[in-house]
Structure I
Amino acid sequence: DPHGLPWVEYMHEGPAKIWYGIPDEQSGNFRRAVEALCPTSCQNKSIWLSSDITMIPPNLLREHNVSLSRAVQNPGEYIIVFPKAYSCSISTGFTVSESVYFATHSWLKQVHEVFSEVRDSCEPTTFSLEQLLIALSEDPRASLAVLQTVQASLTTVINEELRHRARLAQLNVKSR
């Protein structure tokens, strides 16, 4: 996930799904392996490997000193993928499953850096930062600590927008 979020997948029905996971600590080994095996898949950016672009057989990764885990998911089971981990799954037939990202307060504190990396790497975002912040600000269940973080983030968003508007005004761009 380019947003650095953890996510959970629940499998409702179907045959087994095979998962492979590489923890964040193996990121350096994994990158060197991908650069050696699939050099055109790597970018010289913060997010160096685009989502859903490359699948390398596990045995080749192991030959390049990448430690990885394998799990088999059956109906009624959850898989949790941690932030900055690399994962892939292979369905062994038609499956019905659903997944959801979830954000922690600590992630929210670094949300602008996360979205800057996504933007600078030309990766598509899965959701709107602004919509997330507005939804949190309107949620009556949000804690004071979360609301304070949201307020600071919204201030940053507003200041960025004002800076961009000022730049457009300098260029004499007029609204229709």
Structure II
Amino acid sequence: MEGLTYSLARDHDVILRVVDRLETRVAEWRRTNNIERESLEKFIEFAKLFTDRCHHGKEERCLFPCLERRGIPREGGPIGVMLYEHEIGRQLIGRLEKAAEMYFAEGRGLDEVLNICEDYINLIRQHIAKENDILFPMGEKVADEGDRERTNSCYEDVELRELGEGEHHRLEELADEI
């Protein structure tokens, strides 16, 4: 049986690979004063589907409720912080979509698009570090075998429900195209 957070940690590896690629793109776009539309659109798709709907969905619907049942509080604890940061990420992606639309339609707002990308990169890196270094070890410590089975089954259900058959794999491949 896989650990409680194994699937989520694998997702983190993919997400970090994407933000590393985005960081390289942002530097290139700053240097050339031009944003390559296809890469940015692929990043936004990845962030909305893989990072938020799938990965954050697995955390919010599966992991966090398990941890709460095991005594890790939502309010005033690490779960509340993670939920808050998930919401900040959603807001940044929403702002990025609007700024990108304006940039591609009117040619204005390059710095705004790039600054939002940088804010998102920083948020995600710090967020993942907190989960990997603090929350996930806490979860592994308090979970029993039944928790692991139920939570891993829940992860599979969320992936299928939120993305559909084969979509997780497609998005992992999309990560290499950004």
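By the measure volume of the Cα convex hull per residue in Å³, tell me the structure among I, II with the highest figure.
With respect to volume of the Cα convex hull per residue in Å³, the highest-scoring structure among I, II is I.
Among candidates I, II, the computation of relative contact order in percent (Cα under 8 Å, 6 or more apart) that gave 34 used structure I. When helix-only ellipticity at 222 nm (-39500 (n - 2.57) for each DSSP H run of 4 or more, over all residues; to 500) is computed across structures I, II, the figure -24000 traces back to II. Figure out for me which of the structures I, II the number 16.7, 52 belongs to, where Rg and Dmax of the Cα atoms in Å, for residues 29-116 alone was derived from the coordinates. It traces back to II. Ranked by distance in nm of label points 7 Å out along Cα→Cβ at positions 13 and 93, structures I, II are led by II, which has the greatest value.
Each of I, II could give FRET efficiency 1/(1 + (r/R0)^6) of positions 37 and 69 (r between Cβ atoms, R0 = 41 Å, to 0.05), but the derived value 1.00 comes from I. Among candidates I, II, the computation of distance in nm of label points 7 Å out along Cα→Cβ at positions 133 and 149 that gave 1.4 used structure I.
Rule-based calculations on the coordinates, nothing more; no lab input. Note that the structure is a prediction, hence the values are computed from the model and not measured. Cβ atoms are built from the backbone, for glycine too; each structure is taken alone.
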